1. To which of P, Q does the computed value -7000 (helix-only ellipticity at 222 nm (-39500 (n - 2.57) for each DSSP H run of 4 or more, over all residues; to 500)) belong?
2. Thinking only about relative contact order in percent (Cα under 8 Å, 6 or more apart), which of P, Q has the largest value?
3. Given 21, 39, 35, 5 as the derived value for P(r) over Cα pairs in 10 Å bins from 0, in percent, for residues 85-132 alone, which of the supplied structures P, Q does it correspond to?
4. Any idea which of P, Q comes out highest on Cα Rg over 2.2 N^0.38 Å?
Structure P
Amino acid sequence: MYAMQYEISVPADYDMDILRERVAKASRLLDDRPGLGLKAYLIRELADGSPVNQYAPFYLWNDTTAMSRFLFAGDGAGAGFERIIRSFGRVTVRQWTGVARFPGSAVTDTPASASRRTQPIPVHDDTLSTWIEQTAAEAELLAKREDAHTVALAIDPTRWELVEFALWAQAVPPDVAAAATEQYQVLHISTPDLAKLPQGLIH
C-alpha cells in the first residue's frame with residue numbers, strides 16, 4: 001500500500017466554489033480506476049479556520065504500477081495527473097509507504113471530514129518495529145470510534161516521518177482535531193479497489 005497527496009493552495013480571495021464544481025464534474029472519473037484503493041477529494045478553507053485555502057486530495061494505492069500510470073502516463077479520459085498539471089502546474093506530490101490500515105466502524109458511510117497528523121519517527125537503536133506496532137495499535141483503537149471510516153498509517157523514509165490519515169463520517173472528533181496537523185472537508189470519495197487494500201499492520 002502506498003499513500004500519496006498533493007496540495008494546491010489558492011489565494012485568500014479565491015472562490016472555493018470553483019474547486020467544488022471542479023470536483024463535482026471530475027470526481028467520478030476515478031470511481032472505477034484499477035489499482036486505486038481510495039481517493040478522498042479534500043479541501044480546507046480559511047473560512048473554517050484553516051491557514052490556507054487548499055485542494056489536497058489523498059490517495060491510498062494498492063498497485064504501484066497503477067499509481068505510476070496515474071502520475072506519468074497520458075490518459076485520454078483526462079483522469080490522470082496531467083489534468084492537474086494543465087490547471088495548476090507541476091505541483092509536488094508527497095508519497096509514503098503504507099504500514100497499516102484499519103477499516104472503521106463507519107466504513108460503509110460516506111465520509112464528511114478527514115484528519116491528517118504527521119510526526120517525526122523517534123530515533124531507535126533496534127526497536128523501530130516495536131514503535132510501529134504500538135502506533136498501529138493506537139490507530140486500530142481510533143478506527144473503532146463511532147464515526148471512523150478508515151485510519152491509515154504510512155512512513156516517508158526520506159524524512160523519517162509518519163502520517164496518520166483518518167476519514168470520519170461526521171466532523172473530526174474534538175480530541176482528534178486538537179492533535180491533527182490538518183483537517184479537511186471531504187467532497188467525494190472514490191473507492192474502486194478498497195477491498196483489496198491490506199488490513200491491519202502490514203508486515
Structure Q
Amino acid sequence: MTLKDRLKDMAAVIMLWLMIALDDIKEIVSTVVVTLLVVMLCNSFFFKIVSVDGTSMQPTVMDGSYGFSNIVSRKLGGIDRFDIVVINSESRGKNLIKRVIGLPGETISYKDGKLYVDGKVYSEDFLDPEYMASQTPPGKYFTKDFSVSLGENEYFCLGDNRLVSADSRVYGPFSNEEIVAKNIFVVFPFKYFGKR
C-alpha cells in the first residue's frame with residue numbers, strides 16, 4: 001500500500017468520524033433547543049420557576065430556595081385570602097413572593113398585632129409564634145398598626161416576616177393582573193421540599 005493510499009484511508013476515517021460526531025452534535029443541539037422551548041412554554045403557561053432571594057417570607061419559604069408556582073390554578077381557581085402568590089412587580093424589576101391578606105373592596109387593618117378585615121378579627125395561623133417572638137423586640141408587635149381600604153381590583157399582600165418585608169405597605173396594593181401564580185412547591189434545598 002502506497003503512502004497516497006494510506007493518506008486516502010486516513011482521510012476517509014477522519015471524514016467518517018467527523019460525520020458521526022456531527023450527527024451527535026446535531027442531536028445534542030436539537031435536544032437542548034427542544035428542552036429550552038418546553039421549559040419556556042411551561043414557565044409561561046403552566047408553572048413559574050421560583051428563586052427566593054431574601055428573607056421576607058421566612059420561616060415559611062426560606063432564602064435561597066428554588067421551586068415552582070402554579071400558573072394554571074391561579075388562572076382557574078382565582079386568589080383566596082392567605083394564598084402565597086408570585087407578583088410580577090415592575091417597580092422592583094423582579095417577581096415578589098408574598099401572602100394575600102386583603103381582597104378587593106375590603107378594609108384591612110392591624111391593631112395591637114391582630115388582623116381585622118372589615119372590622120372582623122382573622123387568625124393568622126400560618127405565622128410561626130416562636131419565630132415571631134424571636135424577631136420582635138419586647139413590647140412591640142410583629143405587624144405594626146395600620147389601616148387601608150382596597151379598590152375593586154386590588155389585593156393587599158404581606159411577607160410572613162413582617163419586620164423585614166417590603167410588600168403592600170411599601171408598594172401599595174397589587175392588581176389582579178400583577179399576580180401571576182400561586183402556591184409554592186419548594187424542590188431545593190431538599191430539607192424544605194414540599195408545598196407551601
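1. The structure behind it is P.
2. Ranking P, Q on relative contact order in percent (Cα under 8 Å, 6 or more apart), first place is P.
3. Answer for the origin of the read-out: Q.
4. Result for Cα Rg over 2.2 N^0.38 Å over P, Q: largest is Q.
We did not get these values from a lab; they are worked out from the coordinates using the rules stated. Keep in mind the model is a prediction, meaning the values are calculated, not measured.
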